[in-house]
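What follows is a set of structures to go through.
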Structure I
Amino acid sequence: MINKDTICAISTAPGIGGIAVIRVSGEKAVEITDSLFIPTNSGKSLRDRKSYTLAYGQISESNGTVIDDVVISLFRDPNSFTGEDTTEISCHGSIYIQQRIIFALIETGCRLATPGEFTQRAFINGKMDLSQAEAVADLIASDSAATHRLAMNQMKGTFSNELIMLRAELLVLTSLMELELDFSEEEVEFADRAHLRDISQRIELTISNLADSFSVGNAIKNGIPVAIIGETNAGKSTLLNA
């Protein structure tokens, strides 16, 4: 069952940097954010702005008390990360300011998002498949050029496209085999044996490459257990420290 609540959460790590971002997503994301937003110089409200635009002004509590100067990014469905109406509030990085904004959003009708819920909604709304959703966590946790490259390729659908092509080849092979079996007593050959062999070899090669890529990717992400073994004072500690 798809939850229609409008959710909010702090999207940046606490206590790091001068700017923090708070994301709001759901059917009432624009409405709720707009009710707390005071545009500079009596500018247009968020409701009247187009998608992919920025708005500068102040964010306030429901009673009108100003919390901070902010920049709000606006993304309308379905052209957002989650596939829903989404706003991203860029405020100063103070944990106190972030908490006050979150409290104001919840008081006005938002619910605090559960871990991974934005990505879950992106999956439910068809913005990404399970493989790409998993890659989001890998991208966030990447700590080297290799792990970053792997996660980016998976997010772009490289792995998913391989599976789609593999499924297509398997469907061709099984359909030709079923056709042969259905008319096995007839003196008619529907599938050329060399063609079936070529398809089977391509499928085997694809599966083998995918299995190998998993092993390599797992080693890059998690490392390889290594034991440094040698005689006393052979330089094991020096090698490890280096």
Structure II
Amino acid sequence: MEYLYVNKTLKVPIYKQISNSITKAIEEGQLKYNDKLPTEKEVCRTFSISHTVVKMAYEELINEHKIKRIKGKGTYVTNRLVFHTPLHEFYQLESKKVLQKVSYAYQTIMFDMIDYDIAAYRMLKLQPNEHCFVVLRIIKANQNPVLLQKIYFPEKYFPKLNLNYESTDRLFDLVETKYKHVIKHMHNTFSPMNASSDEALLLNINEDDAIYFVRSNIVSHLDQQLCYVSNYFPGEFTEFEVMVHAV
């Protein structure tokens, strides 16, 4: 609670001093996503102030989407970017235009080569023992994970990928620019699910939290199954927009 500061001699309302103190601690990194805040009663006792004042401060921060209350558990910092996009353009998460107002980064967790994976090989129409590169990576915005990707690249379409791949490569740039493939279309299947312990760890959420699972197939103009991508979006911080046009 050392980040809280109250000066009762100032004309600034006390509730505002409390909310400003918490906001400053969040902006400076002293408070991070999912950190637990003191209870309203604890703040009241520490500073000898009324419950109403503390409640006003917390309500202001909740309305500003900086903190959240979880019934029976407490109040937590929730200062994470919410990714909002039209449903048919979700892949533009990789575009600078979408993330131009935030700092973003790619973090590769694993790079491997395999010779079989039942789901991926079926989607890619590969035979057992055909080699396939696998990349597991996280895309972060403002240091918070917004997308976990597992990407399968058939070696026959991406020779020497282990030498050409860079962590900063955007998927479409890698496919179209580095390897000169012409993309015909991208087929996506959306499913809601609950995060496993591994997915929760990498996305910095809680196990069993809601996530969006999106399976994507990238197909070339020659009808080659170029890539298969498993995308995992944290449900609480992702909003897909669906627009229906009247005919």
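When FRET efficiency 1/(1 + (r/R0)^6) of positions 105 and 233 (r between Cβ atoms, R0 = 25 Å, to 0.05) is computed across structures I, II, the figure 0.00 traces back to I. With distance in nm of label points 7 Å out along Cα→Cβ at positions 9 and 33 coming out at 1.7, pick the structure among I, II it was computed from. Matching structure: I. Assuming -15500 is helix-only ellipticity at 222 nm (-39500 (n - 2.57) for each DSSP H run of 4 or more, over all residues; to 500) as calculated from a single structure, say which of I, II it is. The value was obtained from structure I.
Can you say which of I, II returns 1.10 when Rg/Rh (Cα atoms, Kirkwood Rh) is computed? Working through the options, I get structure II. Thinking of I, II, which structure, once FRET efficiency 1/(1 + (r/R0)^6) of positions 65 and 121 (r between Cβ atoms, R0 = 41 Å, to 0.05) is computed, gives back 0.85? Value 0.85 for FRET efficiency 1/(1 + (r/R0)^6) of positions 65 and 121 (r between Cβ atoms, R0 = 41 Å, to 0.05) corresponds to I out of I, II.
Since every read-out is calculated from the coordinates, none of them should be taken as a lab result. Quick caveat: nothing in here was measured; it's all calculated off a predicted structure. Cβ atoms are built from the backbone, for glycine too; each structure is taken alone.
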